[in-house]
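Down below are the structures I want you to see.
What follows is calculated from the coordinates using simple rules that are stated; it is not laboratory data. Here the structure is a predicted model, which is why all the values come from computation and not from measurement.
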Structure I
Amino acid sequence: MVSNLGFGPDATHTTNTGDSEAVLPCTAVPTPLAHPATHDIDATQDRLYRQRFPIPDALRGPKHPGA
């Protein structure tokens, strides 16, 4: 659907051309779209995502007493 062509030394953020995301293939989206009837929570993937992309304290909002 989308491919980032902006990997390389002149890029602002994506300078590592050896990154696995730099070589993702671009493929067509199958149509019609078929949405799943249900979804499952994957706590392990949620934890890994939060480790890789932590939310800065300034964006977390106010802390609630007793939380």
Structure II
Amino acid sequence: MGIFVLFGIILSVGIRKLERQRTENLQTPALANQRLSAEIEEREKAQEALKASETLFRIVFIRESKFFS
């Protein structure tokens, strides 16, 4: 009888370990997606800031070039 109890405990521990690994594996892609979404948002903001900077540079350059003409 003792061997069956020991086998049951080992089996139970193994099942819990597999369930924990499955949960971690499911969370890992979700975390990766969150990080990628944050990175995309950051890059989009940087791109918008660059466009605004380019526009301002063009305006200043055109005004200054007219001033020195």
Structure III
Amino acid sequence: MSELVANSVKYARRDSIRVVVERTAPRAVRVAVTDFSRAPPVERQVGDSDEGGRGLLLVAELEGRG
């Protein structure tokens, strides 16, 4: 979640963001980060030693896991 929030703060350039963590089942949560930007997120190519830039990759890997 910290990667998603950091990306929202860094790239959206808005005054506020919204983070919602919702329990959807006994062993599942849904995390939503909204930055209110009109620009869509852009996936970047990152190297093994890069400290950031993996937010969308993490979302893609984790979505739909149950």
Test item: helix-only ellipticity at 222 nm (-39500 (n - 2.57) for each DSSP H run of 4 or more, over all residues; to 500) calculated as -36500, pick one of I, II, III: II
Out of I, II, III, which structure matches 3, 11, 10, 11, 18, 19, 13, 9, 5, 2 when P(r) over Cα pairs in 5 Å bins from 0, in percent is calculated? I
